[in-house]
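The structures considered in this document are given below.
Coordinate-derived values only; no laboratory data. From a predicted model like this one, the values you see are computed outputs, not experimental measurements. Cβ atoms are built from the backbone, for glycine too; each structure is taken alone.
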Structure P
Amino acid sequence: MSDDRSHLFRDSQDDIETVRHVPDTPQTRSDIYRLAFADEDFLTRPELRPVRLQLELLKPEIILDEAGIQSTIVLFGGARIPEPTKKDQARTETLAELSRHYDEAREFARLMTLKSIESGGQEDVIVTGGGPGVMEAGNRGAVDAGGKSIGLNIVLPHEQAPNEYVTPELCFNFHYFGIRKMHFLLRAKAICVFPGGFGTLDELFESLTLIQTGRMSAVPFLLFGKAFWERIINWDALADAGTISAEDLDLFRFVDTASEAIAEIENWNGAGQKRSAIPGR
């Protein structure tokens, strides 16, 4: 962040550079001598978890503000869904069939990015989890349109790297799932959920719960692949049982193509409103 304000105190970066050139003594070699904010061992202590949580919330917020990102279009979806040209490598026949959603995610992201560019490139910016599968398709579609997109990656036990289509200066890495989820939704103008597994279901239901309970404003909420979602979740059974209300089924729509999704977003009613009461309570 550039800062032209005049300060009476020395800059922290200046002190980090100065410390690199201090005389080599037993005292300066001690870990305890390191500046606290430049000491990774200190920052990763258990007692510093509240500070790390704050840093993970603050860093992307500052960078996205500096980039002028006003609103985002969120894409959730499975990391294991292959692009159609590689569907023969899919682990199951169902995954191979779901590969069509890769192309729909890519086309949807391309169309939304074109709209974003037309309005200046600060609104409706695609954001994904930055990984493979549907996430890759979303970032790739933005590249197809000649625009930028955001990737919110997370450190996992197995080797993982961001997909090659995320805009490098908008590619973030997280330790805390909870903070990553906040950044998905802080600027969300629409949420699009493609077929996926545990992670996708978690993101789907957490986002829906925030809207259902009035903790988040309503936004266009689209589930790509009606057949998939109706097969794995009996939505009507939830309403019939009374565990959700019939009105809760209006919080989202099913779509199957990118063009359907664009039309739903453009014609959505009630966007930006928060519930003041929960139906059925």
Structure Q
Amino acid sequence: MKTSTRGWINGFIGVAIFAGSLPATRIAVADFDPTFLTCARATIAAVLGLALLVLLRQPRPQLADLPSIAVTALGCVVGFPLLTALALQHVTAAHSIVFVGLLPLCTAVFAVLRGGERPRPPFWLFSLLGSAFVVGYAAWGGIETSLRGDLLMLAAIVLCGLGYAEGARLSRTLGGWQVISWALVLALPAMLAITVWTTPASLRHVGVPAWLGLAYVSLFSMLIGFVFWYRGLTQGGIAAVGQLQLLQPFMGLGLAALLLHENVSWTMLAVTLGAVICVGGAKRFAR
């Protein structure tokens, strides 16, 4: 099997795992404070990542790698989880998931700025068109009534795209799961301290669904998903495989309807479908 093919397969698995992140977060923030949830999920994943690094005797990263690891941690460990948790207090999971359609464009931009990739001009046309579907939906479908939530989601997407591209670039030398593990470990002292500080005085009000949501975002969204995602980006190219993120809204909308009984309108489906069609054209010209 070609390396690029393996990259698309690994990338697809990563996207499928990430698709459950926003619905799981939506469930968890019903009983958990967003700040506590963000720091607790990072702390749990960091402990597991550290255990893997020690047990498998992974070498420490070079001093020159620390800035990139810090950027990865800022985007993927802190920025995206915290901002989405805050946004989900103002918007539904179904509404927020459509914003994920902007991730391929953001990731591709940072792949050029940080990863040295140079997609052909038609690639940008398709990427911009796909993003236009998403932005147009946000402006038409409720940005006036949930401006704070939409702005938080946009900021989360930008930071996430930066973290994806920076982590994938570093994965070429350190390895995919090693990068996210080191990013988690780097953020662990701050995340652990804030977790302890923001722990509720009583957890009696926390239901089983919220605990399951916390478990999912800690194990799958924060660690396991990145094992496949960074491997896919490294093998198939950051800008190219990054376009798979346009499939994530479809998966996420289905999960939101199934688990949260949220309304998935035909408008949402039409916008997402238009964005997914664009990924076919973008993929062709990604290299």
Structure R
Amino acid sequence: MPYAEVIGDPIAQSKSPAIHNFWLEKLGIAADYRHCLVKLEGLGEYLAARRADPDWRGCNVTMPHKLAIIPLLDRLDPLAARIGAVNTVVREADGTLTGYNTDAPGFLEPLQGDLDKTHLFRMARVLGTGGAARAIVAALARENFVIVLAGRDPAKAQAMLDELAAGTDHHAIDLAHFCDPTDFAFDDREGCFDLIVNASPLGMTGQPPLAFDFSHAPPGSVVYDIVTSPLDTAFLQAARGAGFATVDGLSMLIGQADIAFAHFFGRKPPREHDEALRRLILS
């Protein structure tokens, strides 16, 4: 039976199998989607074994493999090559492996209604400098955001901006900058779109909490957390408590899975069932 899977370390908490198997059932496709724990040192051995399996359609890739997997692939889709991170691997008919990045379009999908509007100014404060952050920074730069990228190592954040976001308006700062309150007086935000994104694993089950004081958030900001375990993070709860609109990690996960599913199984997923899918995952 054809199958695909998601790999990472840890991986048991992944919601990807629930998403893909829900779609497979709705479409009546005889296939399976699984999760597989793969340690960093075992990544090459894993891919070598799967290459030889004609039933394996490919895999989604999560932490900590999104960068490490690149040298082990035969080719990269242009978007994945530009971002420098892979979250979807597809096995071609000849056994060769192609790497894609579906995180970037998946991240933007729940924001599309806002992005379709005309704004005088767009600014995003992005927290984190890992593989997911690379996709998010590249996606936001293409949507004409001025980006403030915060990481534990501001030099790494600056290097990422230099590589992925053309222009000189962007800023790299220390993640600790957002921990303490500020009395900064924001100017008039009418006609502006402000976005605050947790693109780090902070706040995820088993990880330290994300320290962010919402005095750093301009009025009317949208707060987006890509963490999916837990889905309703302390960061999102605090944002709602402060009166901000929020987007959870399941929105991005479903958006990127849509594109990966078509690669693996050759069909567009039945997105008319998104509400039922959310209920299933949250139950």
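The value 49 for percent of Cα pairs over 17 Å apart, for residues 33-88 alone was derived from one model only; which of P, Q, R is it? Traced to structure Q.
Please state which of the structures P, Q, R yields -12500 when helix-only ellipticity at 222 nm (-39500 (n - 2.57) for each DSSP H run of 4 or more, over all residues; to 500) is computed from it. For helix-only ellipticity at 222 nm (-39500 (n - 2.57) for each DSSP H run of 4 or more, over all residues; to 500), the value -12500 is produced by structure P. Here distance in nm of label points 7 Å out along Cα→Cβ at positions 25 and 81 was derived from just one of the structures P, Q, R, and that gives 1.1; the source is Q. For which of the structures P, Q, R does the calculation of semi-axes √(5λ) of the Cα gyration tensor in Å return 27, 26, 15? It must be structure Q, since only it matches.
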